[in-house]
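Some structures to go through are shown next.
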Structure 1
Amino acid sequence: MAIDPVVICLSPAGEEVAQKLAAALGARVHGREGRVARADAFFANALEHVRELFAAGVPVIGVCASAILIRAVAPLLSDKRREPPLVSVSDDGAVVVPLLGGHRGANRLARRAAEALGGKAAVTTAGDVALGVALDEPPAGYRLANPEDAKPVMAALLSGAGVRQVGERLFDLPEDPGGMVEIHVTTAPVEGSEARLVYHPQRFALGVGCARGADPAELRELVRAMLDEAGVAPGAVASVNTLDLKADEPAMNELARRLGVPLRLFGAEELARQEARLANPSEIVRAEVGCPGVAEGAALAAVGPEGTLEVEKHKSANCTAALARAPGPITAHAGRARGRLSLVGIGPGQAAWRTPEASRLIAEADELVGYGLYIDLLGPLAAGKPRRDFPLGGEEARCRYALEEAGKGRSIALVCSGDAGIYAMGALVFELLDRAPNEGGVSDTARRAEVISTPGISALQAAAARAGAPLGHDFCAISLSDLLTPREDIIKRLHAAAEGDFVIAFYNPVSKRRRTLLAEARDILLGHRPADTPVLLASNLGRPEERLHYRRLADLKVDEVDMLTVVLVGSSKSRLAGLGEGPRMFTPRGYAKRIDG
């Protein structure tokens, strides 16, 4: 999914340029707090903020010195094939320098920025400078079949080797009929090499259908055989297309992933409108799904009214496939995407404790959904994004809304604190998917959306890290909230954990109306472990108001605990180590005993 760039502004001297750039590129401006007056969002630390955006895959244009951007992202540099564009712009807009991601859009972005500002794009990649082309960044609608050979081919061209272009002239390069380097543009499956780059115009749309639960390998083999028969390279396929009822079929999704193209979905009514163009309409198919053909219809719907059916429907035991040809390379896809719901755990809230994957899913989302405080904790990363806030107590409505919006083909991020699967919305999402429609479940379209979950730092992990290593041996977590769990079940679990001598992390230890369960838990535990068992009270972890207090189990008082506190109670083996920076809590694993033995 494409992510809009962010323009970073650090001082008043660059504000005018930043605003002009943002207007020209459709970008947002993020400004330094206390220094920049106008911005869509503000940040306190430039290095941390740029690093977070870069890790999330957000293209960054910094109206600032190049060195600032370089220092910010230096710890993250590892794979140039995945790095997002990073561009530096002088305060006066006279010079625009693509620093990273030159062949992943940075050179193009720099040229657009320079044009908008009337400045100069200082592109430094060798191919762009010497030849005026980037061989590994073909125009939209074309795919390079052998990108691993782009570097040696470019080196050969820079050393003076001539080039000959076969088929369409894709690049403005001097023609040399006897050249040692070949640029071959074709829809056929031609072999590439260190002397030949093969580019495929993506002029074909693949239409597929299958029985429920079909083997992905069967569909993959059917498509391979059909493309071979037609003499069409897989790289010339622009999209995999099917009926929206098949959105969650593993065979369809795996095929699209392997081909590296989007899966596009059409309703039965949309496919029925292709009936006059079908070579093999079927009344049986119409009776089953509401349209006379899936594979041929989806392929034709994808290429539009000017396209033609290239290969009629091919069948296997459980799958069908057809191929349609567009008048030119396909750069805009018809139909809709399969929706995605990302269950995102943002940890305790601070950016440093949020995973890059979580930040990327937030950046890619069309809309953020969650408890308003949690979305607010995202700070500038959420700036400019549509959001839907739900109050505490609106958890089911929150998850239902997120699923139904994903079912419409949108990308939704359901934002949770900590880890989305630990006392958060993950379980409720899957519960709604598991319920029958007549039992309060979600719609069929919502069930077909993709649901992914990314791990976050849970409160018990954050508290344990601050304490030292109290979870060094067996531990458990118990919520003391009786809103969703019967009180008698909580008491039963407390006795079991006490008898098992587990380190225990208590979530939701108290509320305004619930003040007794924590005291009961203390008394139950005192029946099984020493009175001086260490207890950590950790509040507002990772935030400026963070507080850590140690207590003896016997001295634990309910009044010093609130709803933002995690209570970590040690086992009978846990203890505090008095170190120079203060006490550290840990639970021995038993290594010393093993060594002594």
Structure 2
Amino acid sequence: MTHIVTRNSPQRAVWQLEQQGLHPLLARLYAARGVKDKTELDYELKSLIPPSALTHATDAAQLLADAIEAEAKMLIIGDYDCDGATATAVGVRALKMLGADVDFLLPDRFKLGYGLSPEIVDLAAQQSPDLIITVDNGIASIEGVDRAREHGIATLITDHHLPGETLPEADCIVNPNQPGCDFPSKCIAGVGVMFYVMLALRAELRERGFFAERPEPNFASLLDLVALGTVADVVKLDRNNRILVSQGLKRMRAGQLQPGLAALFKAASRDPKKATAMDLGFILGPRLNAAGRLADMRLGVECLLTEDPSRALSIAQQLDALNRERREIESGMQEQALILLESIDANDAAPGIALFDPSWHEGVVGILASRIKDKLHRPVFAFAPGEGGIIKGSGRSIPGLHLRDALDLVAKRSPGLLIRFGGHAMAAGATVNAENFDKFREMFAQVAAELLAPADLTRTLETDGNLEGAYFSLETVRLLENEIWGQGFPPPLFLDEFEVEQQRVLKEKHLKLRLRKGGTRIDAIQFNFSTQPGHTTRIAYRLAINEYMGVETTQLMVEHLE
């Protein structure tokens, strides 16, 4: 069952925002998201929290500045998702602008797993680096940092994941979520952390007179990468993150973007001049992620690093093909999962669900877990076989259950059950021995039952209420698309009652509707629908543009239909 609620828009805040010149619809939407003053929507770079506020960013800057002056060899070790790829690209590009000797290395998720493991450190040691820099990983890599020390390699950890009880003994750790760090934007992505470290490094080098005889690089040129990684990692878009995303989108729309991003837009048949946060999360992000899921994320990073537009387009087309393959694999896995779940009614499902099939693909289980989570409104882990009798799971959660904390509780109650685990509140990973899957499923369901309140297990859909018929226009869609929406700052979702004039099913799974509200008629579509309406219906929807044969019309994207 879905419980629909309407966000509250305090009238005083709406009035205040309107008086400050904001469009009445935007004033209502922003007031419902806690914005009280137009200054909170100032997304200029000068409004960013300064790098000096990020604990140990200045120490990292000194470490890196010393390394540059000593002509030391640096190696960035990234992660195989979009956040890790963009963070790697930001680090390599920024350090090369400063004249550093830098290269990168990414773990093969199918062989080396996640993070700065001892195995990837041994591989890195073959390149004889003086300093290893992690991006989007490393906060849990105690053994990896120890192995680096054995090799005589210094380590700088930049990460945003939640730390365990013990921190690695690295030369320097920059992570807003480490104990003692009071950086206000705890939800900054891995790419954002690396961008901040690079800003701190440039400031340190400026203090040392480094730019007296050479030009100072403009790191704003990296903001398209920062925006992509931030949105694709589905971190909460607090004001600081919205500034980073807004500035990145502004550069894309102005045509000031890396050749790789321009190529990804082209491969997806999208125009960067009309770039939105949705494009980053649903168009570019999945194509880049496809490399890490099915092949080697090095391909994705090369796309972001190359200056050759033809090379970038060639890679982007490969990534596009990988993404289509990923969708086909995911579709088959989802059918299998739904068969497994056919006997389960959403209301009777265990509070925490774990699924495993020997035929599933390790690179796609995270997306599968997300789809099942959306269908059942339960935290879900999906597992695929790894090498040597282990299985690797990826989990997605619902509000009310902190997934990493839940895994921590499982680990404490069943020592040795989890070979390794880590992640965030809403997404996490776990590795177990195949013979222990049933035990994990039982323990995860038990812990979820304790941590989730009964109300958490009812899906709540927050809407922005009714929308006047006059706003069913292309101008309104463009007005909304130009704003920054995302995780924790959700895009507008409206709720209205309509008369259904026509309905038909497309490709046996999409519902096409012709609706009327008062004197206004409008088309709507619901993808992968499960229910058809009667003569009247109540619909939760987003405004969108449908382009057909060069003609643009307003269309409703149905999120929920009664």
Winner on Kirkwood radius over Cα pairs in Å once structures 1, 2 are ranked, highest first: 1
Given a value of -8500 for helix-only ellipticity at 222 nm (-39500 (n - 2.57) for each DSSP H run of 4 or more, over all residues; to 500), point me to the structure among 1, 2 it was derived from. 1
Structure from which 0.85 was derived, FRET efficiency 1/(1 + (r/R0)^6) of positions 161 and 321 (r between Cβ atoms, R0 = 41 Å, to 0.05), options 1, 2: 2
In terms of distance in nm of label points 7 Å out along Cα→Cβ at positions 489 and 529, which of structures 1, 2 is highest? 2
Suppose you compute Rg and Dmax of the Cα atoms in Å, for residues 73-208 alone for every structure in 1, 2: which one lands on 13.9, 44? 2
1, 2: which one has Rg and Dmax of the Cα atoms in Å, for residues 169-240 alone, as calculated, at 14.3, 41? 2
Quick check for you: by relative contact order in percent (Cα under 8 Å, 6 or more apart), which of 1, 2 is greatest? 2
Test item: mean count of other Cβ atoms within 10 Å over residues 257-264 calculated as 25.1, pick one of 1, 2: 2
Quick check: 2.1 is what I get for distance in nm of label points 7 Å out along Cα→Cβ at positions 9 and 513, calculated from one of 1, 2. Which structure matches? 2
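Each value in this text was obtained by applying a stated rule to the coordinates, not by laboratory testing. For clarity, every value in this text was computed on a predicted model and none was experimentally measured. Cβ atoms are built from the backbone, for glycine too; each structure is taken alone.
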